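Heads up, there are several structures right after this.
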Structure 1
Amino acid sequence: MIAAVILSAGESSRMGRPKALLPIDGQTFIERIVGALKRGGLERIVVVLGFNAEQVRKKIEHLPVEIVVNPEYQLGQLSSLQSALRHLAAATNCEGIMVHLVDHPYIDAKLIDVMLRKFSETKSLIVVPRHQGKRGHPVIFSHVLFAELLNAPIEEGAKAVVNAHRDETLEIDTEDVGITLDIDTPELYRQHVKGE
């Protein structure tokens, strides 16, 4: 089993409101992401909340997800990823996690399916999509790396683990520009969502 982890704990300070709840194509960012993950074949989805956790929780309780609150969300994304890993620790059959960011709403179910298949076939420790030479999200981490992620320096983030395993990382080239589309300001939101 691969579990999905959606990181949605930040303050959304540049956006000015929770990115998880921003509207897009008649849904919210998080509804769109959860739908794509489900269609891509992921059954277990963990959403990590932090800032304004109760406000966001009330709006997403209808979704088929497990909600984890990271009380130390101000320490950054790695602290939220670690909260999810601790939550998943009891799952003995968890072969890996697919990590996605809530401000990347343009996630494609077909790409998820390809990434899951390649992860299973190649046994790579990390699987990451790449568009025109630039890496993006989501990223799959093998369970082999869970201990390293839990012990990584908080100030360096997951990049410390990614950089340590360059030779065991599979990059999947895609035409999907959505993997690198990070919508975290009102300007980008207007440009990429309202401007469609």
Structure 2
Amino acid sequence: MEFNSETERKILEAARTVFLKKGHDGARMQEIADLAGINKALLHYYFRSKEKLFRTIFRQEIFLMLDNIFSSISDSDTFYTFTQKFVHEYLKNISPRRNVMRFILWELENSADELANWFFEAFQKRGFSGNPVILRVEKAIKDGEIRAVDPQNFVLNLLGMSVFPFVAAPLLKYIIPGFDLSRPTYLEEREKAILDLIWQGIKKESQ
């Protein structure tokens, strides 16, 4: 859906700021209206409910995040470079979207089919016939770049190691001494740790 009026653009910009900072439950329609510089009645005229507005922002953020990640990756990249770029862009893009990541987990229990459709719609817009990471793993195995690993488990490991610290941060700060997502070097350190562990598990013995 395209939003062309100036009022709609202001609403979406304000809603994105509030939702990414406070999440679905913490956001208030009045706060969004105030930030957009409109009254609450006008906000409800354009978007009937907070749920509808949030889902609009949520869908846009998924598309933007995936576009940012895969636009940095080239078909000519080696699989090591592909993995390095994917981890770097994935961490960079989910870091400011922690509330979106938590909402994804919530959506899995409520409307996983709709969520999956959004992802595959984003994949198709970039010309992928399926999950692009699985497709790239399968190609790397076929081309002899990595040993024969299970593509599904590769994706699960890659995404799990990347996402978990962000969605579980409220708990991890209590059970892991020194854990701090706000540390300036955290993303760089996490990127290196994920890449090292992943690559050691998939590289061929000769590499």
Structure 3
Amino acid sequence: MVRLIVATRNDHKLRELVEILAGHHLVPLPAEVELPPEDGATFADNALIKARATYAACGEAALADDSGIAAVALGGRPGVRSARFAGEDATDQENLDLLISELRDRDDRRVAYVCALAHIDAGGTETVVEARCEGTLIPEPRGGRGFGYDPAFVPEDTGPDDERTMAELSDSEKHAISHRGRAARKLVALLDGGSS
């Protein structure tokens, strides 16, 4: 079992990663560690920024996630600004409301969740993986599970006859198809295969 310090202050992300990577010992970021601004151009850039800062501060293996949603009709926005789409201190609800509003009159409602995971092992070797989950953004949110844009995100992977949002899926159903679940499985396969 590998011990990993998770470079996040987002309790939802931490809980999901703990569930998905159940075979590893994930530790919350110590309170005294300050994460630098996420000013990278890509999800991978931002994940590495957080992983490197955590590794430097703690001297232990670190894991960082950067993820968000990309709307086809908006040229990939909000992308890396997903958590700050409606402003620096915006709530999940405010971000979701803004995206729904921006897509309201668009014919193309395709969106994709994107997740980059950056891992730095105890020796300083860096590994980055990325995964996606394609879907559609609906105008009326549904469901009380999940977080972020989940209540309006209907994933393709559940099939054409299943119109449930991410916020209506069970944890195991969500992890099986989510961007974060896919990225985590990709990372584990790489690490367990001994290549990084």
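Can you say which of 1, 2, 3 returns 3.3 when distance in nm of label points 7 Å out along Cα→Cβ at positions 8 and 136 is computed? Derived from 2, not from the others. Computing Rg and Dmax of the Cα atoms in Å, for residues 72-111 alone across structures 1, 2, 3 gives 13.7, 39 for structure 2. Out of 1, 2, 3, choose the structure whose coordinates give Cα extents along the principal axes in Å equal to 39, 37, 30 when calculated. So the calculation was done on 1. Which one of 1, 2, 3 has Rg/Rh (Cα atoms, Kirkwood Rh), for residues 40-127 alone, as calculated from the coordinates, equal to 1.10? Corresponding structure: 3.
Taken together, the values in this text are just the output of simple stated rules run on the coordinates, not laboratory data. All of these numbers come straight from a predicted model, not from anything done at the bench. Cβ atoms are built from the backbone, for glycine too; each structure is taken alone.
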